[in-house]
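Multiple structures follow.
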Structure 1
């Protein structure tokens, strides 16, 4: 009994210590500083003005992306690089993707997996690839690059699957401790002219190769990022809300960015690359977001990326709040890491035009400054109340105005995203309105995540949390017969 109590007490004490230090550095220390400053007869106009400025810039970017996607779909076809064309920076030379069918080269697909986490879903994913995706006449290979600390029963079934489908290549990466190491091991042996990267939960469309190759074949682009949607939206209320968020992110924000500035972000999956470009970049195992790091390094080398919302893949969302928190915390800290490393190099880059440079510098600065600045609202409000100074009505009204504009922008973006959602889908307009209603709460949750990520980054904590897959997901049951696997559909 005493042993059980001791084992339970240690995590509780660790969490309590962490909460104490987080609240001290993020709330009480700034509050003390602001109270001292106010009691000296000063005001907080500088930080309030900075917060207002960065909020307006962010709102402008969000609404510009929403507006250009709306214009493209409902009013007039909008070519990529709209801002460059307005500023006459030479984007007229870029050609739209060809509508004619192009002969596909030999294609390599790399599916990466941490097998203990994905053992319940990996067979279903591979069978989807092997039976539902149209493959090139020139041939293809499907490489499962995985790591596992212990042998698992699923490996035997995977070997059986590979025996039945020669295109499937199993690549266990010994001593690997990251997705980046698995990817690098696969890149050493891929044979295709186009290499496609996918996580273990992604199910791509049948024509994904053709849709991606039409961008790469003309030589204007080196990488294509598709659109990710949530497959398990019906699991619970959280997954339904994440589904709407993904529609806003991939269907509106990413696409709007591509239309406005002719640039894109490789999101780690559903990405299609010219193999020569990807081999030269490789992936850094010491980065929390190896995909964003590869994106920025690629842009700095002159590689061009495009976002195509027609290449739709489905993936699994976290089903618990803890899973969502850990996933977003890693993403936020990874963006911080990349921003600190590359913002100055972006500023000096000769490969980005002025529009792309400004756009990326803003995104990198936002990932460093937005959450810390927004968070200052909390200690500022406490300090104004506790310092005995008069209420700063202008500041309060400013906050209300910014929150109102943010809420309106969210409503407009969600409405457009729901209108453009692919059919059939597992969520409806009702979920979109629920997302809008909860968006202020979700906004402050993301602010808290961003601040914890900043604290972790400054304190040197760099834990790569694996995104947990639903434990009740069953591996695909395969019939036992002379031909135990499904026949490929044509």
Structure 2
């Protein structure tokens, strides 16, 4: 969120049985039903963050089950909830694995539930500790193609479970700098080394992430990026060395690494204490720098802001182009919308930007899904398109948009060229007591369903919507909560086509 709206009301409720952890089940609880289908492996669904479902999503008829992602949410005095929550991941057998915050201070556990009914399959506590932050950063999981689960742990380590579908499979900890090194000074590593990005896995089972270091240690770790192979061996590079820039000090908070289509290039965002930064292309095996580009505000030409309150992550398009969202250099000069920057795969060519980038990871839309599209691009980009009331010239006309990355128009705010808006849709719910501004859209990555030609999106009005790209209408909707101002949240798709959406610190499984 950027312009905050109030309200601290229960989410995903309404009838049925429950357990003492706040989980809502249908009443009575049906047996678990085995399902084989496509997995949702991490933030944005895959290593390119395209967020495309590989199964038709179920109709938004009912909340099948729900459970807390945060058992002690910390509301602001105005009732808003400034906490980013991690994406559910779903195995190919429809086990839904959830990152759960269990205390106000940031204790965590991992829960696996049957996708069909939400019944608990297994849970394991994590000793992960949050890095220094303003808004509560996200705690994200990742699944390999073999359904091995990785979760962040303390000291920059990973918690690994070889079979996410099996309650009895062993769990272990992996340190990218060596288990013996960690054990020799565990308390110090726990207190000074923190994973600060989502995890991303490649087709071979390697896992990538960023980490920050706040104190000295025997391994001479500095804030940077790590790669852990399936055999547990690791390597790392500091953000300063990777960027070749002594002013760059760390990975951008919450920004998930992305991989090129062939898996050979790792794209990562870096910044400094002043939140100015760059996008890097690293060799995915050695972590050596291939190229870098300084992230600039298209309006002023000066360094854009890479905010640590954002979850914007690189998206890699089907042609290999790279997209990344930033805030404008001087806040408010673009109505707090930022920009969606667009680069070629080598990061050597900069193309026309999109008109919104703040806290958003673009989803890829096959062009054939959009009714009436006659342009030449074979894919388009779906983004949140808020225009915050009271910031710059913002009117509160908060929209969703599908953009054409290869066509342009004039930006009504700046007068500069931006990506052409193919279709947009206005939020349907007015702010309380007004007839102008509407509730903000509440997504940081939205699931695209090519089979129903639609996108699944949350709003701060507490409703999950299906946006039909064929008709440019909100064709289905279901209420998850009474609504509140909150940090942006992901939508994800289960192996059976159920839709997973987060509202007011709960995740809701929505379907038939």
Structure 3
């Protein structure tokens, strides 16, 4: 420990002294419109991969571009100068489409620094999701290389280009390269802090079952005056089925849906209560005023630690301007279930199929399609990597990090666990108001700079 402290101090001072150059490199990265969803930007995705590989080579890593069935991945490795754990750093270089462009206050791929509530912030597509957060650990690697001759522990980097379109080609890539990607644990910065001054480690991620239901009846659309009152109306039937998803207390009505769901521990519940979550204020910021969900369950627990069911889209019949009195031949909906630890995604999907079938009226032809089924993740705090991160964050921020949940899903975390056997450290630096996936996405400069220093500290703790 004693020999690492002065080296780390020098590295942190180097990060501070070279901040402008690091920001400049991030701006280069952000200017590349690596939109994975749009085929016209395939060359830009490859350019972003090349850019990241070159950055890693400048920090002493061996780096290569590996082909997949879609956009390429970057694989890089450094043997390390010490004997700490072997870490796999995961991130993604692809970004969401910037549309609608007219809502941006500056061009989406021309990073702009503007003053905000917390000081200067970088506005650009990918600023926080995920190029800015990837750049934090890239710059930490560079600082260790420049000052100490290399990172102090063995590191493998996996940087993909399809996270924003579902990582379809990453999973077969992981299965085909399990030996090359072996490590002791994974580090991911694609999550957030509690607030600008309070660091956090995300210890719970909800899983997801995402489905589509279609209900067909007559062989064609029908005149509602001629057939109404006699022919089955698919929209009426579908809305009745979906209306049964919740009871009056907000509980999901699938058979066995809550099997395996356990209550939050007293210690975790007390910590979450102490965060002082203002649910009414949160709702007010999006134009709402009345919480929904399971009656009697605190707000953070409903968002982070309880399962949900939501209709994400519904269609059928005529929805254009003016009247058209038609009984549609088909109706459909997208329905998702957010899951918590203890729930089996396949069992939830099977229960939804049974739920729909039991309520389908005569003459209804119903299909339920499963698009994804990923379990929830819970990260144990009794882990050397987590403990090292807690110390690193506490030293950087002058206060201990809080353990938080995430209502969303990060499927790659489950994939790294199920395919490579790796647990993940989720140490992110985004804020709730970063407008991820929206126009004017931003990353606070304070978060960027503290995050870079925190990643450098983490490496120092692991080396020690």
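Just so you know, all these numbers are worked out from the coordinates, no wet-lab data involved. As the structure is a prediction and not an experimental result, all values here were calculated from the model. Cβ atoms are built from the backbone, for glycine too; each structure is taken alone.
Before moving on, here are some points about what is shown:
- If helix-only ellipticity at 222 nm (-39500 (n - 2.57) for each DSSP H run of 4 or more, over all residues; to 500) is computed and equals -10500, the structure in 1, 2, 3: 3
- Answer label among 1, 2, 3 for the case where mean projected area of the Cα convex hull in nm², calculated from the coordinates, equals 27.3: 1
- Origin of the derived value 1.9 (distance in nm of label points 7 Å out along Cα→Cβ at positions 36 and 156; candidates 1, 2, 3): 3
- Which entry (1, 2, 3) yields the derived value 26 for relative contact order in percent (Cα under 8 Å, 6 or more apart): 3
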